[in-house]
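Take a look at the structures listed below.
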Structure I
Amino acid sequence: MGKSKYSDKEYTKEQRLVHENQQLKKKIAHLRKLLARVDLDRADLKEAIEDSSKQEYVKEGESIMDRLKQEWKCKQCPDGYLEITLFNKINDTWYYRRCNSCSNRTKTQKYSSDVKGIIKEN
């Protein structure tokens, strides 16, 4: 046999693979122990996560809606807010804002994705 190309502190390809394999086995064992600690049923855990995320989305949606209602509050009446009403005109989409409790409305304008507000649902 000839001289080794590696110094004393370097691994050969085989040694490096064996060392990586041992480290991966240790990681797998550690993760299995962590998984064994979790006593929750997976279905219960999944439901809990879904419920908490739904509640967060609902709260976030309500706060955004309240903020939009305050931003687009009607100046004619104290109760209402302006809703966007969309309609087609020739080949373009146009809109106007109309109060949901009185007859106040804005002039018609071309609709784009930059328009912000509460869109009236039919």
Structure II
Amino acid sequence: MKEYFFLEESPYYEKKYTLRLKIDELPFPNGTSGSYGVLMARLLNLSYIDALRYVRDRLGADLMGKGHTYIVPYFENTPVVQQFVKLLNRRLQYALDLLKDPYIYTRDENNRVARKEIEIK
């Protein structure tokens, strides 16, 4: 499995890590019109603020930010946080796989393989 998300040590806070994304590994050569910072939330099917609440309450992340900028979660490098990073990588890989092959393969009533296109919104 490719590693898209990883933890990077913060230069500002001792023993704290931020969640980073290898943007060059993504198949979007023109980038995005939004922020890659919300990708974590989208992969969890949450709003950005709900994703921040989740990582604060469940993973012990410290939320830092001020003004009109994105609030950033800072994590400790624990096994639970490592599992969370693996979860994000698997969900992103699944989403990218759907973009490559947007079909579900099932068997029809005659036990033949049938293909159904997935509606991507």
Relative contact order in percent (Cα under 8 Å, 6 or more apart) gets 15 when computed on, of labels I, II, structure I
Could you figure out which one of I, II the value 5.1 for distance in nm of label points 7 Å out along Cα→Cβ at positions 85 and 109 was computed from?
-> II
For Rg and Dmax of the Cα atoms in Å computed as 17.5, 62, the structure of I, II it came from = II
A value of 0.25 was computed for FRET efficiency 1/(1 + (r/R0)^6) of positions 21 and 61 (r between Cβ atoms, R0 = 41 Å, to 0.05); which of I, II is the source structure?
-> I
State the single structure among I, II that was used to calculate semi-axes √(5λ) of the Cα gyration tensor in Å, for residues 53-92 alone, giving 26, 19, 6.
-> I
Source structure (of I, II) for distance in nm of label points 7 Å out along Cα→Cβ at positions 37 and 101, computed value 5.5 = I
Which one of I, II has helix-only ellipticity at 222 nm (-39500 (n - 2.57) for each DSSP H run of 4 or more, over all residues; to 500), as calculated from the coordinates, equal to -16000?
-> I
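FYI, it's all coordinate maths here, none of it is from the lab. From a predicted model like this one, the values you see are computed outputs, not experimental measurements. Cβ atoms are built from the backbone, for glycine too; each structure is taken alone.
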